[in-house]
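Please go over the structures that come below.
What follows is calculated from the coordinates using simple rules that are stated; it is not laboratory data. For clarity, every value in this text was computed on a predicted model and none was experimentally measured. Cβ atoms are built from the backbone, for glycine too; each structure is taken alone.
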Structure I
Amino acid sequence: MDQHHGESVECKEVPDDKKVKLVALKLCKYASIWWSNVVAKRARKGKGKIRSWRKMKEKLRAKFLPPHYLQDNYNKLHNLRQGSRSVEEYTSEFEKLAMICDLRENKDHTIIHYLGGLNEFVRNVVHL
């Protein structure tokens, strides 16, 4: 995972069921020990292996992110405005926060959300 807790570029083309193994191999020190323990506990309880990338992300987030982290980033995303940023800077920040928050809204809602943060002049140009 990259610094924004999303998927790295090399992970984008990997099929979902293989991402779990790939990320598990890249975990370091304590995180690697913790993941091995999660896998062992599930096996002892007769639970199936975690094969879903979404499920693995949920487990990692629950363990390693402070409780306020996602809420803080949801607030940042909700209140994000272009302001003095360039469109590229605004877009980059929007995409970063959307990945961190793991937005699951449909594309139309995401576009409306994105447009709502643009400066009025830029928003009007985009609408044209």
Structure II
Amino acid sequence: MCKMLLSINPEHVENILSGKKRFEFRKVRCRKDVNTIVIYSTSPVMRVVAEASIENVIEDDVGEVWRLTEAYAGISKKFFLQYYKGKEKAVAYKLGAVVRYAEPKILGDIGISRPPQSFCYLTATT
């Protein structure tokens, strides 16, 4: 098992930390052995602020993924559909326990020089 670093908008990060958003949506699924998402809050925060375990991964057509996740999507249906415009499949990572770091980290603290466009895998030491 390994971790992946995701760049996430600060508004969505706050919704994850508050429990309002229990799914993280992506257009592409990462490899199957990832069990933890490390959360990088994008500008203006620009810090690694938390990590979340992955309970499950839902990969299906866009409408079905929305049906299964809408109660805790933390985003509007309009935003969801715009994000997946032109796509047939959607991926939703169901988040488990979320741990906010006492001290947010800069990317260099975890051996990363720049935020990932989508995601990047982290080594066992991070």
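Worth pointing out:
- With mean projected area of the Cα convex hull in nm², for residues 16-63 alone derived as 3.1, matching label from I, II: I
- For Kirkwood radius over Cα pairs in Å, the highest value in the series I, II is held by structure I.
- Relative contact order in percent (Cα under 8 Å, 6 or more apart) from the coordinates reads 25; which among I, II: I
- Among candidates I, II, the computation of distance in nm of label points 7 Å out along Cα→Cβ at positions 40 and 112 that gave 0.4 used structure II.
- At a computed -5000 (helix-only ellipticity at 222 nm (-39500 (n - 2.57) for each DSSP H run of 4 or more, over all residues; to 500)), which of I, II: II
- Look at mean count of other Cβ atoms within 10 Å over residues 24-31 for each of I, II: the largest one is in II.
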